[in-house]
Structure I
Amino acid sequence: MNLEEYKGVFVFAQQVDNVVSGIAFELIGKGKDLAKDLGCDVTAVLIGSDVKPLADELAAYGADRVIVVDDPELKEYRTEPYAHALASVIEKYKPEIMLVGATAIGRDLGPRVSARVHTGLTADCTQLEIGDFPINPVAGQEQKHNQLLMTRPAFGGNTIATIACPDFRPQMATVRPGVMQKAPKVEGAKAVVEEFNPGFTPDNKYVEILEVVKAVSNTVDIMDAKILVSGGRGVGSPENFSLLDDLAEAIGGTVSCSRAVVDAGWKPKDLQVGQTGKTVRPNVYFAIGISGAIQHLAGMEESDLIIAINKDETAPIFDVADYGIVGDLNKILPILTQQLKSANAAK
């Protein structure tokens, strides 16, 4: 493999029902940072049917070029045609870096594509940067420069691993949604749009979709919330979450929870924050009855303001909190909620 042939940062721009997923814009934003260090451009790979009009939206968030693979076979996500499409793009355009969102689609697509193009894949990354590998020089081993250093939690979140792929290209990673920041949107920005179709010949590996049933949910996506009122095992019972509901209503927030709450069956997994849940970045994060295990911190430590309420003064959550209240949440929350309601009424 001639590594010099591979240039540029490519991003899989996931779309569902011809709506670009937020992770695509986050990856473009991070891709711009990586491309700046490498002196190259960012290319978004848009795969689907009748998706070319979405290219301008990708350009507005910073894509320099959009490669569109448009075919009726790509209308709904199916593993085989999508893997063929993305692998064909990589084989033709030879990107140095290929980023995919760690969504349900990306976690299925990324490993299959990396196997087809004979390269490695680091899954569920929380940090990406350009640097040297090995990070610290090792006697008798060549230190390679301008490598993609891919960082992810390992061993159940108890340690952080930084991984590189120095001998194969592209360097591929799936990235957790909500971890990277979108670049500011620039209305009217344009990108170079290229159409590429490798051809699709359905065979016995193609899944036939008989029916698509869309679940209707009234649950707010916690990743979009500006204020989160999050409860843990310390809340005590599912009934006690009514205290958090009242606080969230008073402050205009959304209720979320820790893994322990989901495992206990108190709340649905859609509301879970943490390494095995969702990564959130709200303006204000209330951690109520949450001890602050590293797996939970991985999903919320980038919040602008963290307020912890816990009766255990040694709880690790206080190490990351901007403000902490040691006490019984059953006494604190009703008082806090009433004060907020009174403040709102006085406006």
Structure II
Amino acid sequence: MYKLLIRPFLFLFDPERVHYFTFTMIKWTARIPGYQKWRRSQYVVEDKRLNRELFGLTFKNPVGIAAGFDKNALLLNELEDFGFGFVEIGTVTPRAQEGNPKKRLFRLKKDQGLINRMGFNNQGVDAIANRLKGKTTQLIIGGNIGKNTATPNEDSKPDFIENFTKLHPHVDYFVVNVSCPNVGDNAKLQDKDFLVDLLSSLITENKKFEVERPILLKIAPDLNRIQLDEVIEIVLESEIDGIIASNTSVSRKDLKTSDEELKAIGNGGLSGLPIRDKSTEVIRYLSEKSNRAFPIIGVGGIHSAQDALDKIAAGADLVQVYTGFIYEGPKLVRNINRAILNSK
């Protein structure tokens, strides 16, 4: 029903407006007596064989929703009803910011992809931390953190530390996001020395808490093998807990969308089916080259159960969806979990 009726209707409207309209509808339907129970019966797969032990955490199942979908932690309780095993909020910045000027989110229907240049729009760490205090979900919650756009690179470490310390009591793991192509000169933060210093500083902060949180680094899918070798070195030198592969791409290679349309859209990060294979190969390279020295969360272009299985076969311990969830609908999560069970 989703792909036949709901998606065609939603795709008539601006994608960012649809995003927030969908949030409102999910919240509203959750209040209808019996609807929440029905939704869980449709999408949640309950089976202990899906449990995953990683970073000292127990994930109910290995399928999560990637950062960017629920930036402000508005739908944590409701997303559990769609069968997710974990949710990653953010990217969170110390101060609230509007992000880039609109229009900033675009569908590539022919390619089953999205281009976004949202710019870390979020309500700020204080508002989000306060909201997390009231969560009742048992899902694992990840906190994706970044710097404010106005903060110069050379002064960005305090931004990450502020996010880290304020979210620490309320999330289960952290993701350091320095690879997003949609936020000014964020790409310049992907320098090895800078990253080792930043990650080491976060580890020092982590040790100040009674319970330490796992720290992961999110990387771009456009890195070459020399850069990926540096990523492995960064993980091992800083002693962080793992990698998320991958973020959105700046590449526009082999798209069905016309050059004229792409030029009209302009810059931004490409997600969805066009980056599926690139993301999977990044996972495979990191896993094989490091001899599986650290966990990997695989994300990028998962539009089917087979796409998720391919990432797991390449070396991913967990997977995340976002664009595929929009194009394929909520049954995608159920189908992936069922396929994982059937593959055993």
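Values in this text are rule-based calculations from the coordinates and carry no lab data. Quick caveat: nothing in here was measured; it's all calculated off a predicted structure. Cβ atoms are built from the backbone, for glycine too; each structure is taken alone.
Could you tell me which structure in I, II was used to calculate percent of Cα pairs over 25 Å apart, for residues 152-295 alone as 52? Write down the numbers at each step before the final one.
Values: I: 52; II: 33.
Checking each candidate, the match is I.
I, II: which one has distance in nm of label points 7 Å out along Cα→Cβ at positions 104 and 336, as calculated, at 2.6? Could the numbers behind the result be given before it?
Values: I: 3.3; II: 2.6.
The read-out comes from structure II.
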Checklist outcome for this item: From the coordinates of one of I, II, distance in nm of label points 7 Å out along Cα→Cβ at positions 16 and 120 came out at 3.1; that one is structure I
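Starting from the value 25.8: which structure in I, II was mean count of other Cβ atoms within 10 Å over residues 96-103 calculated from?
Computed on structure I.
From which structure (I, II) was distance in nm of label points 7 Å out along Cα→Cβ at positions 168 and 256 calculated, if the value obtained is 4.9? Mind showing how you got there, number by number?
Values: I: 3.4; II: 4.9.
So the calculation was done on II.
To which of I, II does the computed value -8000 (helix-only ellipticity at 222 nm (-39500 (n - 2.57) for each DSSP H run of 4 or more, over all residues; to 500)) belong? Spell out each step's value before the answer.
On the way: I: -8000; II: -11000.
Working through the options, I get structure I.
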Checklist entry - When distance in nm of label points 7 Å out along Cα→Cβ at positions 64 and 80 is calculated for each of the structures I, II, which structure yields the highest value? => result I
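Once volume of the Cα convex hull per residue in Å³ is calculated for all of I, II, which comes out largest?
On the way: I: 171; II: 131.
Of structures I, II, the maximum of volume of the Cα convex hull per residue in Å³ occurs in I.
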